[in-house]
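> The data blocks that follow each hold one structure.
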Structure 1
Amino acid sequence: MNFSQQQVLINNLIPLVNHAEFDKVFSKATSQFSASERFMLKMELKRLCAPCLRVIDLRGKVDGDCFEFNYKGQIHYLDNIALKRFKQLLDVYSHIYSMGIYEALQATENNFKVMQRNNITPEQAAKRRGIEIQVPVLDMNQYIGRKEERVLLSSPITLISESGVEMPAMSSNLSLTGLRVRLDPKYQIEKGEQLRVRFNGLEQEYANSVLIKGCDYHVLASEIHNKKRVLGLVANNPSDSFVNFLKSFLKSYRGRSRIDVDNMINAVQIKGYEQFYISQATGLPLYFDGKGILKHQLRNRVNTHIISYWKDEQTSRLGQLLNSNRIQDLRRRKQGRVLFYSFTHVHKEVTSYYAASSTELDDDPELQQLFWGFGSRKPSWRVFQFQWHHCSVADMAFRSALPQVEIEQQHNMALAGLKDISLFGMLTDISNPTSLDIYQRHFNVERSPNLLSRFNLDKHASIHVNDVVHEYTQMRKEGRYLHQTGVVLHLDGKDYPCETMDISSAGLQVCSQQPIVNITTDSQVFISLSSFSNRVSSFNLDKLNYTVVNCNQSQTVFNLRVPPDNESLHDGKRFFTKLIRDNKDKLDLVPEIVARESLSRALRGLVSHYCFNRALFLSKHNVHFSACMLTRGIAASSLDQLFNVDELDKHAHLNNLLGRDDLFIHLVTQLRELKLLQSIDPQILYISCNDQGEILQTRQEQALSNAHKTIEFIKTALKHGSVRVVEIRAVRTGRPNRAYFDKELSYISSYAIHRAKQLEDEIWSSFAMFEFVDLTDEVLGQIKASNRLVKARLQSKTQA
């Protein structure tokens, strides 16, 4: 009997198999079949409804992310589609996991074998079933450091406000000086508030008067997480008796409890996504002192074109673009953004830069038309967006999530050198062909270009800007370590007592007590490691051959290296390699290397702390690609409403933004063809919103085809509410540098190895990043100026 032809009948009878009236209903429904056919059909129904013990494991079998699903103590591995189908079939099979459910879940629409049998690609299958883009939100500024370990403790407590309001809550972790609690989100508690905490749960277990009195705490952090208000509390000068009780309690309780590593997990996530974001962000981070003078710029492999554009034959012009007068004017507001329009003019082989801000041009419409009309016809025409936020040296402080970690002296020195930094900015190139076409079509040159001389940057003094690489790369082949020991330098039959200043496996720096005038670059000298010779017998450390690669003017400090043709047999290289390997934890890197890295780390801290542009990260599991994390910082973004973030569960719902017109699938399909660190052409998205900021309609740039249709869409959108213009810059991410978070990951492994493995897999599965850049100000500025120009021309014709 062909059961596939009777599938409708089988589906109708399955819910009745275990019903008392089944035989009567079955006989009536199958009266047209022969006795043998009825027997076979009943056996098939019994087989499908029989309880099943087999585990459903769809990992690698479906186009989707699989996760653990526990049903009555049995673990299955399902994706979202299979889970939805599983729950539907449970109702059909009387809430018994049966063979029919197992078989049905092996043939879902996104099963690779099913798609291959039906000749359907994963992209086509995704289009048919629609796409759900929901991702957790990671606040890059919420980096929680702790001086001590905390144990997990779930116990009832009571919070008492300064006004006497009592709020029931539950503790989640506890240490000598801190406490984390969860309570109903209806209680509005802000950072800095003072609370008295009574430990009701512990009072019932321990008869101790200090618990009845409670302890005063202040709120260090307050946020909504998983639909609960979560408070981080720090004790206010607890009494000795309270501290002694906690010490005794925690010592006895620790053997029965686990260490809370949630803050460490958060730190690894921030460090992992931070390195992807900072290395791929298209904007140029800039750092200004209290006088509005540009001091530092943070370079990565993507933003170098901005640095190159603003560099002429001699120096950088960024300090003239963002001169102290402009910065002091901008800093009247704590946070904001402004556009800069620029072009260059070459006269007698000298390049002159012209730049004007959007606020400067808005004050003079005729000058605005001239600047746009003349400048946009220059090949060097660019439009930049500058975002800024007030900052302090505390925002750059090195915060370790590890307990009892001392901050390196070199990092403190770097922060001391940055104490004057009070404003952080991001300069992003937002030039694109569509806006260029509008400038050239709608704005003509009707006045003398000489009127633009006021925007010539030559009028401002040039400023040296410290160029810092986002991740300091050691230009030497190997690290150099501080180590002082006596050696003897032999040259032309003479012996010169010297002392090493630093060492590496292939070279060393030595300092002579007296000038050695007959040494020059490329001289061959011999070094005897006299202080080691008596202690080391396995190496010949007498009169080792070295080449001089550099020396100071006074002929007292010399940089030496092992001759290239003798590296493999050189006893000095073999000895120092072993010495460094065996004592690496005791040797210190040369200060200039550590100081440079500390400076870079401090400057990077501001980028992730404020995170002006939101970034969406994609992950890859087997052949499936999905959105996995949205990152944001403390700085508000004009695009935040578009991401539809539910602050109660910290998830962003991106269907309306990326799910329409197969945009997400289109972008992922292009990224699949790329290698690491490669990017696709930016995608401009025009979005119509209602007055509440909800997305009504989206249009991709290519769908509007020309500037006229684009302007019409924008005007229509403005009639119904507002419009947003977003550029999505998609790039393949590189390999993560495990050194960024290795210590934290090792700490987590010692207490929760499965969580550490999950975290490592999450970061290593990162596939691509979408950076969202707001172009709305430029586009609306163009339309406003164009409308004003049209009205002026109509008025002049009427008057004529």
Structure 2
Amino acid sequence: MQGAALGQDALQEEENANQEGEAIDLVKTAASIVLTLRQCPGATSASIERCEEACFKMAEDVNSAATGKVEQFLIDNNLMDNPASEQLLKDLKIEDPFSQMRTIKQQLKFFSKEYGLVIPKTKFLDYRVEYFLNSESGIYEPQQVPMTFESVSIKKTLTQILSNPKLKNLIMSESKSTDGILRSYLDGSRYTESELLQQFPHMIRINLFWDDLEVVNPLGSKTSIHKLAAFYFAIQNLPAVENSQLSSVHLVALAHSEDIREAGFDKVLAPLISELKKLESERGVKIPGEEPDRLRATLCCLCCDGLAAHDLIGLLGPGARHFCRICMISRPEFHANLNSIGARRTKAMFEEQLEEVRQDPRKSKEYGVKRECPLDVLKTFSSTTDSILDIFHVLLEGATQWILVLTLRSFISRKLVTVDEINGRLHSFNYGVTDIKNKPSSNLSLKTLMSYTKLKQTGSQVWCFLRIFGFLVPNVPDDDLHLKLLNLHQEICLIVFAEAVRQTDIDRMEILITEHHALFQQLYLQDLNQEAEAEEDADDPDLDPQEVEAPQHPALQAQPSKRVTPGNKLHEMKHFGEQIRQHGPLVKYWCARFEARHNIFVKYGSVCGNFINPPKTMAQMHQISTLGSILKTTLRSEDIESQSTQDVLCQNCTHSNLLMRMGVEATSMVSITRTVKVSGDIYRDGLFVLLDSRIPAFGVIQKIYLHQNNVFLVVSPWETLGFVRRYCAYQVNPSQSQALIVKQADLSSHRTFAPWRPWKLRETYLAPRTIIFPM
């Protein structure tokens, strides 16, 4: 893997070559161009090849013009007979720098040799039968076809990542919290219980994810044929700001979904498990380079949605009688009491139940178990403990949507608001620059609200809808029970989505969930017929009661009332506290980032005309597109992007006194801008920042100055009147305090807040995404 170390600085060498007087390596420049193009999944190999030809043609024209001027200069000065002149003209000739990178095969070979690209390997799974036309007989005849999948070495991928000194330093410098606040896996009980991690505290910790994805038109006829199963991993040890990038999600395996259904997970995961067994051994795996020369890694968590997790772990689907992968609660018990929790599933219990199922398969329905999990052979991982509940699916694609729909049903049926009014307010609400991309669509209708509990919104839109809901209906009384249920849900989300939580926050969250479920049961489940609702198929995921039903609105014709069926995700919320104590904040494990990684395959599938072996083609594209990000010499935490800057002397600035207090010299040049993005967080005039997390105290940004990679914010403090529960936000008012200056890096929270106002009211509120407390 020495090539990866050598290629580490390849992309930045050319940027400084002219300034430092060094020779320019056109091959490396060409490589950086190809890597940049490959990061765009919409670019086909044919278009990239044409771009290469055009770039070389332009380089030839520039070279020809420059050579002509040099030759004319030598003629004018009678220097053509000089041997040095002849050598100079020879040196000016250029060869095609793209000659080694024309085809995808050449690119794979070149990047593997020069930059340590990890090339996927094709592995055999089994045989399947397909029918092919016999040209002589004109009859379709069965033939055996090998089932294969693409496997990417996790050892080589980790070695390549560690070849980047900055990423390696971040991994090795990770430390546990000392103030009792849970910020990462290191602060959870699972880390403390692991003898392996205690022995090797800097061992790389792996999060594994898998899911199915469609790479063709979902409305077309090839949807099931080309459905793929993707297995990814991410490194826990890296800071959240680095892991927020899609390039931090790495491919492990890619296969046809149907092949996995037939051959099982064991063969697909065998290469990964084999490497992890070596990586989690005491000796580890020797790698070239500086200390540490031993690579150690272990699987700590499985991050999947409910259906995928059950399938891999070896449990029956979420529609089974025992639907929970954490406890043994049955569906009738759950329906009788939403706050009930069953006996905790343990590794010993799982093995005992599995043995009984082997002897009597009919007991599979009784225990909800069907087969063993192939990952349980690893040292640190336990399928009954380390399968993380995905808050993205549990809340934003599940319980949160139910609460929003049921609350709207109640308000509409009582004529507190109409659908048209909600749509109009959603459209005209002033979201601010921080949330405008998450603006909910104004597509609500009576039919969808009264018949379904799934909103036609993305997860981020649902989250934004939840946060602004109170601002859209300020006329609803504060003591309304349906509004209270929604407010409880908002407060739960404040804690669940936090990147750092205290033990007291976890305790409070569990109390809120208990109160939330009790109120839900009081409002919607009083007439639930347990016997009728207890009929479920043992392994039918479609019977997972995702939809909550309620009486229809009179405007849609009077119909008999329907019972409300609570979904599994309400029960899964009861396990949030336990999982946070074990693994740290759950937002570090949510699947939204992994599922967003599917886009590279979906986009490439839309432009790729070759579907002979999609896993092979797309795995290769994924690896090349990721290489450029691994070789980057700047971290996301170092990214500062500004727009429309104006350079002035510090002493000529309006706030020169404040800047000089921060150590900026009067004769130094500073840049003034209205908008700056630091590590993905936007700072702009008119947005609010958190000045003091104890009160909390906020201030509005008046001016932004940039100086030597530092961002200075001139802020006008506002008065905090208190937290208003119905809006789940802090009410603020302007104060008479003088403006002050703060360094962006010194803020206790780097989030900015847009001022929100209730419909037709003048009060100003700041609605945080997560809880605020002193740190």
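> Thinking of 1, 2, which structure, once mean count of other Cβ atoms within 10 Å over residues 161-168 is computed, gives back 10.8?
Numbers: 1: 10.8; 2: 18.6.
Of the options listed, only 1 reproduces it.
> For which of 1, 2 does semi-axes √(5λ) of the Cα gyration tensor in Å, calculated from the coordinates, equal 47, 39, 26?
Numbers: 1: 54, 44, 32; 2: 47, 39, 26.
Label of the source structure: 2.
> Work out distance in nm of label points 7 Å out along Cα→Cβ at positions 281 and 353 for each of structures 1, 2, then name the structure with the largest result.
Details: 1: 2.1; 2: 3.4.
Largest calculated value belongs to 2.
All of the numbers you see were taken from the coordinates with simple rules; none came from a lab. Since the structure is predicted, the reported quantities are computational estimates derived from the model, not experimental observations. Cβ atoms are built from the backbone, for glycine too; each structure is taken alone.
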